[in-house]
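Each in structure tokens, the structures are laid out below.
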Structure P
Amino acid sequence: MPRPIRTSLIGALLAIGVAACATAVVRDPARPSSTITNSAAQIAESSGGVVASATVDATAVGAQVLAEGGNAVDAAVATAFALAVTEPSMSGLGGRASILLRQPDGTLVGIDGLNQVPSIYKEKSGLPLPYERAAIPGVPAALAHVLETHGTWTLARVMQPAIDLAAGGFILGAAEAERWAAAREELSKFGAGLGTYLKADGSLWRAGDRVANPLLAQTLRRLATEGVASFYRGAIADAIDADMRAHGAFITREELSAYRALPSLIVRGSYRGHALASNFRPAAGQAVIQALQTLEQLPVPERGDDARWAAVVAQAMHWALTDRSMRRGTEEESATFLTSAAHAKERAGRVMIPAGGGGGDSAEPFQGAGLLFPPGTLVTAETDREATTHLSVADTHGRMVALTQSLGPSMGTRLVAPGLGFLFATRLGTAPGSRPASTVSPTIVVSPDGRDVVALGGAGDNRIITAVIQVVSRMVDHKMTLPDALLAPRIHPDAERTLRVEEGPVSAWPAADRDRFITWGFTLVPSPSGFFGRVHAVRLAGSAAAQGVAEPRWTGSAAGPK
């Protein structure tokens, strides 16, 4: 068994001997508690492999696995289980997962562990809302499958750090405490949330509290000992079935028993000579590839002309988001069509290219796209944060994992499994037996010479897609380093001519650029940094040390053994 993982930042990092490097970036002491800027804990380089994830404790778990000789799959699965404990508002045993693995020889493996709508589901059933929305979990099956087929450690060994965190507790961060507090009413409604995400008397856990989840520890221990079959066909399945039946809900033992992690259809493309790969539906990797291949057809402005770059990228992203669910025959035929150069060229013909690079205020159509749009406006809108987490891992052999997990909205259904300690994800759709489309987009990018490989993905609903696209374009088109590409200000198209623009506190668009967006006909929606997706990425570049970068708009970290 591995050594116990200490849950304090200093203890965890000292225990594994982290190699990390700081980068000078924006610092704002008045920033909201839910966002932080890059720090020494968020950028790491190590010759022993590297992990980037959404919490310090989970990253430390993955780095410990690498330090003890585990491969990237072992470390990724251990990190994922640790996130189920330390960031339960974003992922967990009741959630969904999409995994993209790149083997040292370049072979790709995709795994679909997304939630499934029960085959007996009936819309507008009259059930209590959390029970009506609950979906069949996919995380345990996906993690167990990738570990069994491509890992080197046993499930029990990989899960022990998560068990230790759940049993011994972890220090609750401010952002996680805020999300628990926001779900207080629903968490307490059926009683199972008491003693887990609320105190036994129904009061709130506070930032800085050490929080244990003994029920989750017990569930994890059973899963580690009895295997994934216990979740879908054994004692855990029986407990889920009993509660669901008591409320007339649709997740039965039979539904659980039938669930399987499936191979993902991997979509491929290229961007200026860089090979792209991601998972197709029910994931959304095709949108990432379509947008980048659309940009390849266009004169994308160089670094230093960021406003024009954003205007072009925003439109390519809009069409990719619009086309995400488009169907052309079979799923394989749809994947081929959506990631084809011909489709990208057609969409590029609809993109308006602003003229001039020196603050020009006019725009011109590209390939006869049509008339210019009138000047836009500045508006306000609500900002929301969906519940997803992403982790990326690279090991010393060149193996890389991009793994995204989600519950849907924050805290999922807000329904805690009685006696089991985890939250159920929302079902995301209504077709019985289906795995509805998600926005998760684990992605791998390989340089033309094959020596520089980046594995990345993100969190934040459809901002996952747009954040990944912008990071890749910044690296390829603007020759940015990975940390700089993550830190650069982001945009997100709410509609064809409605543009979210980052206004800080972590990164922000200059006022002059905002003025140009409006002149070019965009309706602007200034939004805080936390809105624009949360990317965690790792990079292998030849003989150089592996590099990991955690999202500077979030509270994650990157680490690896010395």
Structure Q
Amino acid sequence: MLCEKPMPQRGGSASMKSSRNPVRGHSKPTFAELFTPKLVTVLREGYRLPQFQADLIAGLTVAIVALPLSMAVAISSGVSPDRGLFTAVIGGFLVSALGGSRFQIGGPAGAFIVLVAATAERHGIDGLLLATMMAGIFLVAIGYLRVGTYIKFIPYPVTVGFTAGIAVIIFASQIKELFGLTLTGKEPGELLPKLDALASAAGSVNPSAVLVAALTIGIIIGLKHIRPSWPGMLIAVGAAALATALLTLPVETIGTRYGGIPRILPAPALPAFSLEMAEAVLPDAIAFALLGAIESLLSAVVADGMTGRRHRSNCELVAQGFANIGSAVFGGICVTGTIARTATNVRAGAHGPVSGMLHALFLLLFMLIAAPLASYIPLAALAGVLAVVAWNMVEKNAFASLLRSSRGDAVVLLVTFGLVVFRDLTEGIVVGFALGSVLFIDRMAKSIAVETDVPLVGEDVADTENGGRTAYDPDQAGNAETVVYRISGAFFFGAASTVGTVLDRIADQRRNFILDCSAVPFLDSTAANVLEGAARKAQRSGVRFIITGASPQVRRTLINHGVKRPLVTYASSVKDALAQLGKREH
């Protein structure tokens, strides 16, 4: 909160000056440093057999996890399961080969289920592929324009609320398969109409589907506690498929609904293009690009936290862009970095991006050798996998902590969550970010302080670091005709009005006004305009205006907005300003 309180007069201390000086000695990174893939970096460091063995084991481990997930995400997105495998193979390989993270694993993600399903429903598969390719082009452009650096500014309550909302949507999309429900019409996309339609079909529950889903969920949860290193999802899906085949359970499988999956990749082909279609899918492409950028960089940050490494955010976005373009060319859906698979990659002991490339090759090998076995996988089992994924996606402790932390964070969290669940994913992110920004501005505006006191009295501290004292200097005594204000904190448009009100209190009878800006790290054009107005008022009143301690950046901004001679003079510290006034009086 803006306040007025006694200000200790210390002059311009060396420590204060050093704290506001920018760090020097760090040159601006070159293009090569920003966009060289981590694969190149790893190979330059020296890549030998032990590193390859580590990546081989990690790649196989991740492929085992990715296999059921890729098909489950594709089916829930309203497309055939083979498109999920195409996405994981092509997109996953390109993300690892070109990306800016050592450990990122790319593929189809649960966060895209709603967007992909809605796009496929509105524009068909051709429109979906075109939107995916356009999103890839946007991501490449975003990366090369270096916008990825700013995505990290998305507030934490927005990411928590968004992820929780996605989890609710994913779970709701699996209710039909979990219970084997038969709907009279098409399943609605919106949550409330969907729940209403599912409730109306409650009488068509298939006990066999419920049994398969429960078996799948039970095995995944049980193995996580008993044998956490085992591939619980793959074992659960395999057990469910075996039980379905041996007991001839009356449940839908990949084979009965989709006829199985192909044993080879399709021939590359550009999506069907027309200006009308491109215009129609543009909003979807933008949503894909925005969500993909956020998801992939969040996943890279998680990997950094687990390993102590640092990813190249803009290089990662470029890789995600090319991966989406490649996925669309081979008939796949949206690609992004996946947190669960990336974390699995790290825990499996991966050394670098080769593990992600091998994971894609292992998935391709599965298609070539074991594709017929996929026909026996029950859809209820894949729904059980996604139900567990949805539960794990929700950051339950973080959600509860944010609700308790402050009213502002709770509002941002709940608004983002509500909009994602009941309205639209992109709208939830945009509105949540806007609310978070307003909350930040409000907090920053309240943190600024304006301090004043007359006469000038310093606290009784040593004059040197080793405790030495200097002789009394009568020039530093208080001066009843001089007033000193100090602004502490970022001085920007959010605080400009309040600070301007305080500065307007400059008494006309005072001859000298010193404004100490040594504790101002940043000042924008609105704040500079406020100081320019205060300086003009001081000039009309015959008051001498001196600004002290301004950093080169703050001083440059002020001068560019007319805050210069003859309106004001500058001094390095309050002490120097007082010395100038003393000499002038003599």
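Nothing in this text is a laboratory measurement; each read-out follows from the coordinates by a stated rule. From a predicted model like this one, the values you see are computed outputs, not experimental measurements. Cβ atoms are built from the backbone, for glycine too; each structure is taken alone.
Work out distance in nm of label points 7 Å out along Cα→Cβ at positions 155 and 227 for each of structures P, Q, then name the structure with the largest result.
Once distance in nm of label points 7 Å out along Cα→Cβ at positions 155 and 227 is tallied for P, Q, the winner is Q.
Supply the structure label, taken from P, Q, corresponding to distance in nm of label points 7 Å out along Cα→Cβ at positions 123 and 187 with the calculated value 2.3.
Values: P: 3.2; Q: 2.3.
Answer by label: Q.
Give the label, chosen from P, Q, of the structure having the highest value of mean count of other Cβ atoms within 10 Å over residues 75-82.
Top value of mean count of other Cβ atoms within 10 Å over residues 75-82, among P, Q, belongs to structure P.
Work out which structure the value 65, 55, 46 belongs to, where Cα extents along the principal axes in Å was derived from one of P, Q.
That value comes from structure P.
Can you spot which of P, Q the value -10000 was calculated from, given it is helix-only ellipticity at 222 nm (-39500 (n - 2.57) for each DSSP H run of 4 or more, over all residues; to 500)? Numbers along the way, then the final one.
Values: P: -10000; Q: -20000.
Value -10000 for helix-only ellipticity at 222 nm (-39500 (n - 2.57) for each DSSP H run of 4 or more, over all residues; to 500) corresponds to P out of P, Q.
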